[in-house]
Each structure stands twice: as structure tokens, then as C-alpha cells.
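Okay, got some structures for you below.
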Structure 1
């Protein structure tokens, strides 16, 4: 079978297509013949030398969510049968024609909605992350004003739809281009702002009539995070769930004082930490997200699907910052 590995950090060119034997599932594992593979921006950060995620142990076979048919099951697996369709997380070796998924990391049940394999495979990481940022961390209430940075991105485009489904009073979408803002608007955003413009924060305050926002979702980090803090209204919550800029900045003392005196808070979020420590919340969120999908209120936006052999091009598109929605691989 074909699989993707890399033996050193670097650009997309380090990704290699290799022919290897199809793995055999051990106890508690399921072998999936993949039809769709999720590709995350974090995959490019891990691959790059000097990423905020540290240097991995080589060789690296990227992990991630895969969707396909069950080819074989290991001992102790009695809830899954060969030939069934399954969506699950492969800790490594996800970029491949066959992938091993632990029984405990399968996504079950699948939504009762007509979604393509590429759409289905994006739900667990991007869709669930967006749900928990809004519902679990920010605890969004109907009528609140929500600002979503990178609103056309892999997680951001889910967040716009979910904020609308959760009855947000105003959804402010920021992005780096007019094309991305059009995507955010088509998904339900009310106010569109290009955060590369020097007066973008003034535009936010004008859009909220000087009140600021109740919830702010940030995956950019860097200077954008610093500039976002004054936009929070009293009791406002800024949820930081990524660092596309490459850095999580140290907060100036005046920003910390403003947070305290303004009854505001900043909080981090990691879907992997939630998975490890709060599996009950993960299950509740999965059920809620599935209901939104089944009701037609949320749907993944797939910009492009690449063949497995074109994985380097998929990574280049993600790093170009011109993509929107999700990108997937299909053997």
C-alpha cells in the first residue's frame, strides 16, 4: 500500500510516498481501507522545523482522522465488523491507503445526513473543536456578540455556522481577503472585516457601537491576539485555540490589568486535552454537533480534495493562506 512519511523537518517537499506492507490490526485495533483523510493546518506546523509544537521523532507518519471501510479487526473488537463504514482517529499512519484505528478512538455513530466521505472526515477535529470552543469554553448565550478570526478557515467556517445555530446576536467575521470574507458571509456572518487593514479594531468597535464583543475566537495568535484583547466587552471571553502566526505572545502587564479590571478572561483550548481528561464532554459535544448536522444547520465546506500522491500540494495550499474551509486527501 501507499503511505506518507518524512524523515526530516522542512517544507512540503520532505513528504515522501512509500510502498509498505498493509499493517495487521493488533488487539483493540481496526484496519480501515481509507476513502478520505483529514488534513489539518497543525500538520504543516509539526512538519516545519522550529514549529511551536516541537520537533517530532523521525520518521514521522502523520496521524489524523480517516474514513473508509473496515478491512480487518484485531482481537477483542466485537462491536465493529468487516465491510462496515467507519470514521476514526489513527494516531499515526493516517496519510495512507490503509490505517489502524484504536477501537476507543472511533467516531460513532455517524450523522444521519447525506455527507460525502470528505465532509464526514472533517467533523471530529474541526467541527467538534468549533463546537466546544463556543459551547464548552465560551458558554455562548443567545444574543451575544461573537467575533471569529480566520472565519473562513477549517475551524472558523464551522464556528460561523454554529454561532448562527446557537442564536448569536451578531457574528463578526475577520479574514485576510475579500474572497474569504465572502465565504464567511455565505455561512451566516453579519459583519465582515479584513484584519490585515490597519484600522480593523476600530471597525469592530464601530460595528458593535462601542460595546465590544462578548466572545472572541482566535487561532492566529501573535500581534492579532494582543490587538484583540481591548475588543472584549465586560465579562467578555477570548478563547485562544491556535497560533497560525507561529507565536503565542507574552501579554503586556497593562493587558493583564485590563483583563482583571474589565471582568474579562482569556482561555486556551485543546481538543486533545479535552479528549484525554473529559471524555464525557467530548461525547456530549459529538451528539450536539451531529444534531446540528442532521438538522442542516452545519455542513463542512470542502475547498479541494487531493490524491494521496499530491499530499505536498495539499500542504502548500494550506501554508499559502489562500485556502478556505477544509482540505482532504483521497487515495
Structure 2
């Protein structure tokens, strides 16, 4: 670990600051006394447009870049908008990473996703398993885009020694999550489904809640504010050579614990107060059978998650209730 804690006064460009992940990183940076943050909305800077990104870097010249900007979604969105998911994510990361190189950025952290790992990789998922087998079909375009971002960072380091590297969070959830049933991930979708079923109940007679698949796949979930603290930890303590010289292209961030979708559904139903039946639509895809991150590397470096799944879901449901309209 060859960290540098002298980043407090540096200009930090946080791409995607309005999203769930970006807003959490922004809160964490401010909490840790990072005050020189550079933020741009989509209207102010379209990251898909190379000229706009290059002009922005030429004029602002940020010292640090954190890429939390991405087009994201659950199984349905990934499988439906396949071209958009690969195109938009490739353009965002390519434009930012190359412009950061040209501008001489001191450090860049790119956020990926656990879906970069092969569908049937051994569990838990070690960093070394990247590109060792084929991907899950439903989110292959998104995964390929994220893998490209990882390899962009790695090869700008290998050719130019740019201090660029990637962090791979597990499934994230929390305030500002996406609760749209057509585009959301499983946890926020379940919160909304159970809440609406509860609100539509009459005299404690609940309609069934239907869930895609068998309920058997296992997933790991990390509260987004814990992820944000991990990014600040990486910023202050980990440099690109700490990863690449150990033969890995990215570092995992997660809890190291998982549960089945069925167990998750029961936990959320209990928190929301839904007392009806849960029905599994086995005609729908399950996705990857299991995705558990091997997180011993970041744990051994000194970071570990703090928020239990129950506590995190309670906080997320509270936020949903206040912001659902």
C-alpha cells in the first residue's frame, strides 16, 4: 500500500455526481473534508460527446477523476437496451479516461460492476477471474463495456504509467436508487413491489407479489454509503501500481456475504410490512446463479463495510417513502 493522503486541496472531478453512487461519493468526500469538487450535470457536459469532454478537461484541468457516471439497470433493462448499454458506457469511459491522460490527471478511479466476472466463475469471485470464461448473456453488453474501462485504465498505466485503476463494487442499493420496475435492480424493485402491494391491500387482504425467476440465485448487496467510504479509502491509500504489480486489473468492494433472492424478498417484505404471498415466475430468467465478491484484498488493506443489510434496507425504504412521488 503506497498511499498519498495529500489530496484534500486537489481539484476532484466526480463524473455522475447526481446518481445513487455519485451522490454517495460526493457526501463521503465532503464528510472527509474534500472541498474542491468539480461537478457537471448532463446539460452542462455530455460525456458521450468526445469534443465536449476534451474541452472540459482542457479548461478545468482536474487533478483527480472519479468515474461514477454510467448507464445502469437490472436484468430487464440490460437485456432490452443492449445497444445503448454498450455504446453509452463505452463512450463515457473512453472519453473521460483518454482526456484525463491527455490532461495529465494525477489519479483516476473507474467504477465497474461485479457483472464483469464470468457467469459460471468459481465463488467467491476473485479479481484474477476476470476474462477467464464467458459472460452472462442478459448483461453481456454492459459487462463488456465495463471490462473495456478496466482495460483502458490498465493499459494507460502500462504504456504511460498513468495512475488510473478500477474498483469493482458488488450490487449496490441506497438512497437515490432507481425504483422504476422496468429499469431497476432487484432490491429497489422489490421494495416498490412490496410497498405497492401493501398500499393496495384491503382489510389486510394482500395481492400476491410476483418475482422473476426461481428465487434461488444468490446475491451480495452493499449499502451505497459504504461503497462511497471505500472509494475515499482507495483514493487516500491505493495507487495503480499496487494492483497492476500484483497481477490484477481491479479491486473488489463488497461485504463478502450473500443470500438468495427468496431470502432477500422475505426480508424486504418484513421491513415493508407486506403480509401476502410471494409467487415466483419461473418462466423468467434468473440471471447469474451466484455473484459473491472475494473481498479479502480490500479488507486486508484496512477497509470493511459497516452497514448491515437489514439496516441498509430500512434506510433505503425510509428514503423511498419520502421521495416516491
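A short reminder: the numbers here are calculations on the coordinates, not readings from a lab. These numbers come from a predicted model, not from an experiment. Cβ atoms are built from the backbone, for glycine too; each structure is taken alone.
Here are the numbers for this structure:
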| read-out | value |
| --- | --- |
| Parent structure of the calculated result 21, given that relative contact order in percent (Cα under 8 Å, 6 or more apart) is the read-out and 1, 2 the choices | 2 |
| Which of 1, 2 leads on FRET efficiency 1/(1 + (r/R0)^6) of positions 37 and 133 (r between Cβ atoms, R0 = 30 Å, to 0.05), largest value | 1 |
| Which of 1, 2 yields -7500 [helix-only ellipticity at 222 nm (-39500 (n - 2.57) for each DSSP H run of 4 or more, over all residues; to 500), calculated] | 1 |
| When distance in nm of label points 7 Å out along Cα→Cβ at positions 69 and 261 is computed for each of 1, 2, the largest belongs to | 1 |
| Which of 1, 2 leads on FRET efficiency 1/(1 + (r/R0)^6) of positions 45 and 269 (r between Cβ atoms, R0 = 41 Å, to 0.05), largest value | 1 |
| Which of 1, 2 yields 16, 51, 31, 2 [P(r) over Cα pairs in 10 Å bins from 0, in percent, for residues 165-252 alone, calculated] | 1 |
